[in-house]
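Several structures are given next for inspection.
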Structure I
Amino acid sequence: MPTEDLQLEPFSRSHFDTVAGWFADARGAALWGGTQLPFPFCYDQLCEGSADMLGSKPALVCFTARTADTVAGHGQIVFDRLNGVARLCRIAIAPEFRGKGLSRPLLALLVEEAFREPGIMRVELNVYDNNAAAIRAYLAFGFAKEGIRRSSARYDNERWDTVMMGLLRTEWA
């Protein structure tokens, strides 16, 4: 697939059904969106804090990644401007694009978007330790593992560890 054609655009209600359809069950949705995201989820739950998306400096920005006329990915950025930190979250690649080299271009677009603000010095993310494919993609991109929050999330009768990862502006440049 031509990843050079990948572009971000603001996520909208018109993208919701496509992205929601990428998750067949509650476990898959929790692994991606957090254990507090109910399944099936609605637009407002996916873009929680949607009021924070208003204004010229929103705290939460949701994106669709598109290649040609196809929605190929999704990602969100939460900005903590006071501390110069942006957190990537709810990153997903459409099932038909998984394993085809889309993770690096999608991450590049999201990180570039975060660092577009001069005051952002760090981009971080959290990922459950049982999401091996995502962890491999983040490490290959340049994120560093910075710690593990043991038994930090509960899904049904399971306990999941959360891996904290970060990328500094100096490492990106």
Structure II
Amino acid sequence: MKNSVLKYGFYGLLTAVVLFLLALWLGKGLSYTTQEVLGYTTMVASLSFIFFGVKHYRDKVNNGSVSFGKALVIGLLISAFVGLGIGIGDYIYTTSINPDFMTEYMDYTLKGMEETLSPEEFAVKKAELEQQMEIMGRPIMLAVVMFATVFVIGLIISLISALILQRK
């Protein structure tokens, strides 16, 4: 199990870092909505190694069988590697490639809110957003949030993979 997790976890981590940084760097001129879609696509592509890691373990290591629980554990461990890769990529992006990302994103969000909300609602939402940015605006916190996001998506993919690939 260890070798499968390390092998496919590393593949997922490497894919995550490369695709995430590539999407952020090359997509810098794109809208935030498009960048968000690219980000989630990168996460899912990187997390696809969960399926392949569980399948490899089942077929090549464990003589064609794997329990749901074992498959889930393998998937979650691979998810942790991928989450680490995305977290590292996000940290590099927000500290080196585009250190003004949070300010730019907040300005974009406030502009959209100002166009759609009444002045009273806007004032309340702006205060909430500023409070969130005060807490979340540091690169290390953004990296932790990205890790958690990837891990939750990885949990879902791990559950699906474990259901599909379990065989006794």
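For the reader, a short list of remarks on this structure follows.
- Between structures I, II, the calculation of relative contact order in percent (Cα under 8 Å, 6 or more apart) yields its largest number for II.
- Structure from which 44 was derived, percent of Cα pairs over 24 Å apart, options I, II: II
- Which of I, II yields -0.65, -1.18 [log10 I(q)/I(0) by the Debye sum over Cα atoms at q = 0.16, 0.24 Å⁻¹, for residues 17-88 alone, calculated]: I
- Comparing FRET efficiency 1/(1 + (r/R0)^6) of positions 57 and 153 (r between Cβ atoms, R0 = 35 Å, to 0.05) across structures I, II, the highest value is found for II.
- Read-out helix-only ellipticity at 222 nm (-39500 (n - 2.57) for each DSSP H run of 4 or more, over all residues; to 500), computed value -27500, structure in I, II: II
Any read-out appearing in this document is the output of simple, stated calculations on the displayed coordinates, not a laboratory observation. The structure presented is a predicted model; accordingly, all values stated were derived computationally and were not measured. Cβ atoms are built from the backbone, for glycine too; each structure is taken alone.
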